[in-house]
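Here, each number is a calculation from the coordinates, and none is a lab measurement. All of these numbers come straight from a predicted model, not from anything done at the bench. Cβ atoms are built from the backbone, for glycine too; each structure is taken alone.
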Structure 1
Amino acid sequence: MLGDPVVVTASLLFIPITILVAAIVPGNVILPFGDLPTIGYYFANVKAAAERTKIPVVMHLDHGNSFAMAMQAFRAGYTSIMIDGSKLPFEENIDLTKSVVNVCHASNVPVEGELGKVGGKEDDLENDDDNPYTDPQEAKEFVERTGVDSLAIGIGTAHGVYKGIPKVNMEVLSAVRAVVDVPLVMHGTSGVPDEQVRDAVRRGICKVNYATDLRIAFTNGVKAYMNNNPNAFDPKKYSAPGMKEVTAYVAQKMQVVGSVGKA
């Protein structure tokens, strides 16, 4: 589980960390969240890692796509919930998000909503017929009517591996920040140049999501080990270099986003 090296690295650098459990991965594959034992399994892994450190560790459901899924994670003990109704019409997104907020806030569990489009790895945002960017005035209304604690916005990023060099729309980000007072979230940060990430943080992004690059780092470590040890069969041995690559990657990105020493 990649959460463990992330927690270890964050502990060394004294950084508050959010561990995401993604309900949907690139390719629109839905993970098996159909029962509480599955959700509880992920929660137990992160909880075990969190209990060994003194830094704040948040267990976050990423891209929950239904009220039922959000409630499964909520009942399992997740300390942060994302409800993603961004594919729904505006009013339906508000209704769905507000329904999750109403339940979670009763137990002081924060909720992240999403407005705008964060594409998948097959999406070409430059040539998409639909405007992928979040409308600032809609964002203001969305936050006011739903009561969300943070908002993921569409600013030109995408999940998965980019076809070229991504270009974050800083103007849209600044315009949303000017009218919305909750923390803003950038999804699809893997592959975004570091300077763009720094600029986005300066302009108001408070939570930066990396996922694909963690998988790539882990896989590269495993591949390198297997190339040198083609007969290896023990997962403990070939996973260790993968975890080492994840640790190095996470440490570098924590420096980029400026979170070192903030715990």
Structure 2
Amino acid sequence: MANGKTDNDNNASSAKSNYKDLCALFINCTLKKSPGTSHTDTLLDVSDHILRENGVKTERVRLVDHDVASGVYPDMTEHGWDSDDWPKIWSKVDTADILIVGTPIWLGQHSSECAKLIERLYSHSSQRNEKGQYIFYGKTGGCIVTGNEDGVKHVAMSVLYSLQHVGYALPPQADAGWIGEAGPGPSYGDKREDGGRVGFDNDFTQRNTTFMTWNLMHMARMLKDAGGIPAHGNQPGEWDDGCRFDHPNPEYR
């Protein structure tokens, strides 16, 4: 073993694709403003490291640090709000091949910041890409969830549904997370009495975070190489113009 890599890692390197032209955006929906410690950020670090190790350009946004207005329009200053930082964040979302949403669990649900993020993503659902498809076609998404009570799968279900609904492609196992025992207790990354960090030795969490990250890279690579999702049967403008893409016409049955 050298540089933390096993012989299996080295043997597999020849099968890996080149990911250096990909970019990934992490949006952390913690309720804690910087520089406060975010346990979700600590688990995002694992995915971020794997992406950067393979040449993917990464960037991280903590949504609560920004003055993002509530609403479902691309710029809420056009709808009564005095300020809205979302357009600046949107420019990062728009250029990212991979979006990874991080959220803590509160009362069994994703955070209020995560709900705001989903609503602001949805505000662009009427926009189109250069092929006339919905704007998020050709991008891939996933989510990372942390908490010290049950709810990882429930939260992931909600977030991933929202991502695919607006047009993101989801690879297999597009989520990962960590939860502690029910009730008050330590959160992911907290220091233990023995000097270790809570959750760092949890094989289930570390494996799933690794698999999720690689599946996102594989999916983004395939989509980029293919030029995105094929543009047929999924263009709203052509549907509005009367094209029905082999949809059965009951008048001719």
Note to self: Suppose distance in nm of label points 7 Å out along Cα→Cβ at positions 108 and 212 works out to 3.8; of 1, 2, which structure was it derived from?
What the structure shows: 1
Next item on the list: Figure out for me which of the structures 1, 2 the number 3.2 belongs to, where distance in nm of label points 7 Å out along Cα→Cβ at positions 76 and 244 was derived from the coordinates.
Entry: 1
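If helix-only ellipticity at 222 nm (-39500 (n - 2.57) for each DSSP H run of 4 or more, over all residues; to 500) is calculated from each of 1, 2, which structure is the one that comes out at -10500? Intermediate values should be presented prior to the final figure.
Details: 1: -15000; 2: -10500.
It was calculated from structure 2.
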Note to self: Matching task: 19.0 is the computed value of Kirkwood radius over Cα pairs in Å. Pick the structure from 1, 2.
What the structure shows: 1
